[in-house]
Structure I
Amino acid sequence: MLLRRDRALLALDIVLDVAFHAGRGSEVTGAADIAERLGAQRRGIEPVLQALTRAGLLDSIRGPRGGYRLARAPRAIPLLAVVEAVVEAEEMPPAGRLSEVVTLPFWAELDGVLRERLGGLTVADLLRRATLAGLRRPQTEPLDFTI
């Protein structure tokens, strides 16, 4: 069920952070930087980063200048794919007849609405929201070494 918000929100935050700070080009952003910007522990976001990489949503670049970048263009990453990469389906055992007949079908209905909404939005939509909120992407200056 998608209504498990802790991992889903963290995954959305991570993908948006990577899109905002590294994008899909040659730039990458490190896990430590992502964790710092999100106010999270690095070891706490590592499993989510790995799941997003396994799902083909992020590219993981190894090495001293390694990090993460989007594996696809922001407009090609539906938010539903981000959430599904980290939220496992779980069966909720009925707690009685009312739960079986009313509560669980209602919860499944909400889950369906959420899936539909997330399937219609992409990472590009979140980036537009960031811009509308007045957030600006950091400008990277080329390195200039003079000896």
Structure II
Amino acid sequence: MTLTIGQAAPDFEVSNQHGEKTSLTSFKGEKNVVLMFYPFAFSGTCTGELCALRDDLSEFQNDNVQLLAISCDPMYAQRAFAEKEKYTFPVLSDFWPHGAVAKAYGVLDDARGCATRGSFVIDKAGILRWQVINGLGDARNIGDYKAAIAAL
């Protein structure tokens, strides 16, 4: 599935690293959302990308914006990953049904069983305003997120 800028973003409800349910609609009317899919917890590029966001978190998690990182890893792996790297933002598990959220956003790599590097900015009304999809080995530019958020 290919998403189009200006359309409603697919809703989802999955568990975060603590087992708490998190849905896109829970932010509707309250916060813009940066939804960041990454392939695997503990992998080099993924860790580097999430640590860059952690180190500049006030830009991505504040009164106006919520960062949600998501992969197909199980909740327990997400918890260990978040604790090791000191992530204070939600790290979501798209484990079961395996990759359902990644598939809805068009970023599931069926052959590898993981999400590709898809990034989406969703406004407070739940409308997709920005997206970029990179290959598994292609790190994203943190400045692109900042520009997309500033444009809201």
Structure III
Amino acid sequence: MGAAVEIRGRGLVGGRARGRLLITRDPISFYGGVDPETGRVLERGHELYGESVAGAILMFPYGKGSTVGSYTLLRLAKRGKAPAGVVNLESEPIVVIGCVLGRIPLMDRPSPNPFDMRNELEGLEAEISVEGGVGVVRVLRHV
């Protein structure tokens, strides 16, 4: 089935992945905000509280918190609980380094802005491809 929506941006960490879309307008702190054993969001009051990031194409505006968050992403990857791919409005060093260490495809500066299309994207499956400095997310089908 053809892509329903194609989102392009700046590719930061190469690779390809596929998974369900998990979108939040809240920034994420991986250190203390995500359980490195289960991939569940632990931060009380966070829009994704209780959700698992494992295997998802995770879209969030930017990371926050301690630099240990980079190693939390690596720990998640080693346990098979990391996001399959990450899309940020603007990636900061904590998320970039964590994705490099965990070999998680990462892009930022998406256009069109996925948060403006959130209602039509939620509940869909997506594929992320990051190659040659270009990132592409293709929204594929209903799950």
State the single structure among I, II, III that was used to calculate percent of Cα pairs over 22 Å apart, giving 32.
II
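Of the structures labelled I, II, III, which one yields -5000 when helix-only ellipticity at 222 nm (-39500 (n - 2.57) for each DSSP H run of 4 or more, over all residues; to 500) is computed from its coordinates?
Numbers: I: -15000; II: -7000; III: -5000.
Label of the source structure: III.
Each reported figure results from applying straightforward, stated rules to the coordinates on display, with no laboratory input. Predicted model, so just to flag it, every value in this text is computed and none were measured.
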